[in-house]
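Taken together, the values in this text are just the output of simple stated rules run on the coordinates, not laboratory data. It should be emphasised that the depicted structure is a prediction, and the values quoted were computed from it without experimental measurement. Cβ atoms are built from the backbone, for glycine too; each structure is taken alone.
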Structure 1
Amino acid sequence: MPVNLTEGAIVKAAREVTADKKRRDLSDAGCAGLRIRLTPKGAATWVLACRDREGRMRRFVLGQYQGKTGMGLAAARAAAKKLHVKIKTGGPDPIAEKRKALAIGKDAKEGIGTLAGLLDLYQGKGKPGATLRSWKQQRQSIEHVFSKHLNRPLATMAVTDLRVTASEHEARYSAALAVRCLRPILKWAADHGYAPAGLADIKPPATVGRRKRFLSRDELAALLPALRASRRPYGAALLFMLLTLTRRQETAMVRWRHINLEARTWTIPETKNGEPHTVPLSQQALDLLRSRLPTGDDGKPITPDPDALVFATSTGAPLGNWDRETKAIQEASKTADWTRHDLRRTGATMLGEMGEMPDIVEAALNHVAIHSALAATYNRSRYRPQVASALQRLADALDETEAAAPK
């Protein structure tokens, strides 16, 4: 039977419960549904018992009585009235919310419901990422920029978290690329109930337009010695990109099994246009590759592991922190404001300036089409000798540019 609770009545009842060693509930006549549960071990817990808007009787723990973090009678009555209104009007269910939070935390520890888990799901069989040729590069970009969010639950993530991370990233264009890669994934996740809908509203921190940047002869004269002098594998990789007019990821993932030193060719098994591409290697490109061959105890080159990467870290892992390493090369060469792809554009521009026909340059770049789909199929086989000649001319021109630079 409800009674008008007072602090004194609660203290007295607690002593009686301890003496009788029997649990006891006291209902408060001053607040409908408010009870305090007393146990022989001294615990005193505030509980609200009421019906929800569907008529079901529910019990909600409000907190402990008194103590360092507990609540007194007045605070318990205020909390009970406030929660009662929420329950009656269909507000959030605190018990369900707590269970949900516990489930989210448990899943996150197992990699479920996190950003990393979403990326795994997106690339699974039959999912959108499984058919994207550029998926590896996209995922690498996302993981690089949003690394601190990978193991966070998506359910507790806000779009502002992602925006701040992208805006604070040291390389704005890399962050913009990561955002463009991540947005369709988050939209797909929201459509399928894997993530909150608002996460897909993230905006890139920079507008990336079509670049036209290429390096001048003076810039190349400063850059080439810095690339050769670098003791890091990134310097050699950047030089190889320039000599072969290939993309960063193509160079980063070249393995020794793809190289035929005798035939002077590099076969890229899968490219941006989805087809294999054979790159004729200039003498300078061959020399660079031979300089990277492993050596035996006698210091002579030995046959490399076919699966080993040509350009790798000291542990054999793929090169990763391109932005940092590119900046280091720029500082060493006193050049600035160029990207890895600008090297490819620079080489193509040099070939054009040397009088190479546009069809040859397009074939060297391995663009999807040269003038038409039919021409592209025909030209890839017909132009290989011409591409080999063009790349050799490019390598010789780079040597001349470096040699003519002031010492």
Structure 2
Amino acid sequence: MKLFNKSEIEKEIKELPNGILTILLDTATSININSIAIVGGIVRDIIMKSKNKDYEIIFNDLDIIIEGETTIYVKELQKYFSPERVKIIRNNSTYKTSEITIDGIKVDIASARKETYPIPGENPKVKSSSIKNDLNRRDFNVNSMAIELKENKLIDLFSGFDAISRMKIDFLHESSVLEDPTRIIRASRYSAKLGFDLSNRAVSQIRNTINSWPWNWHIGDNPDLAPSALSTRLKMELELLFKSKDWEKALGNLNEWEGLKIIDSKLQDNKNLLKNIILAKDSNLDPLIAFVYEAENPICLSQRLKLSQKQKEIIEGAYQLKKYLKDIIDRESYKNWPPSKWTYVLESFNINESSFILEICRRNPLKEYLSSWLYIWKRIESPIKGDDLIAKGWKSGPELGIEIKRQRMKLIDERNTL
């Protein structure tokens, strides 16, 4: 198997200090951890760099896997470096992982584990295992390789090295999507990022699995009961997708593979989806909000994905606004409204400004009125203040506020630019 010398790896990844990999190995050996390896995207990137010298490795963190307990290993690293140099960010006892920094360099350490999915789409059950079994639980062939540090050798059980040469991504087994449907989103992101194609076999697995819908929960059921891979973990993957510079290509992949059906059928083959999300991003709106808003029932989808309270409020506000505007369009009651009437009506909605922007980006038939209020009329203040009226003999009270509002509405109509 191909060898990858530790010092050569450190030269390729300039963020890694000289000798750090040897220290990680020696520390593991000192506490009888027999096997330690680099895993994850960095292995894939090192291989891609070996094939294409112009390939740029973007270093985010170092993923390490050990056949041993991470907490014990981290304590030993702290003894070697000192606790001041090795900071523990978090430990996850369920998945036996530790996230640390060594002199500011982020290092993710995981105990080798085997995963089983008693219920498809739910979080897996885990137990300690070997590095080879750990590679078997991963998502794609190009991400399921490890560089074993003791002998500097590549562990490649699924022909990932050859897959990189062929620029082809594939799932590891026939139940990949069944077990974890978030792999569909990751496949779209990696395919876009690397410029690789997804194998025909993998695309068929996506389509066949979604069409058979083997999960106990269905779209339309109580959104709070959706399994994690169709709710919270799905949201996390979508957030990563929209943070990627290649998000447009990734979204196109999902549509081509019919993968958007995993989220909502109305998103699949939606001709305005990409355009509306771009408009939202250009308006400094969270693209995930714009994406969810295109669904058949965006409020249910926002609940299912466990969006933040603010995200939900923006979507709910826009949905409420859209329903009202549709009603007045149907009745054609708005055609003779002056700007003051629009201002009065729109300001009666106690919703986030982003809700208005969301409807504007979605090209609501009345978007010109929404835009005029949001960017012009809303900013016009009354030409007269309360103190001015009191100086003229007005008494404090409700009438004072009514007059200030009347003066403002009068000025809004006088400055009508629509």
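To which of 1, 2 does the computed value 1.55 (Cα Rg over 2.2 N^0.38 Å) belong? Going label by label, the one that fits is 1.
When distance in nm of label points 7 Å out along Cα→Cβ at positions 266 and 362 is computed across structures 1, 2, the figure 2.4 traces back to 1. Which one of 1, 2 has FRET efficiency 1/(1 + (r/R0)^6) of positions 170 and 314 (r between Cβ atoms, R0 = 25 Å, to 0.05), as calculated from the coordinates, equal to 0.05? The read-out was computed on structure 2.
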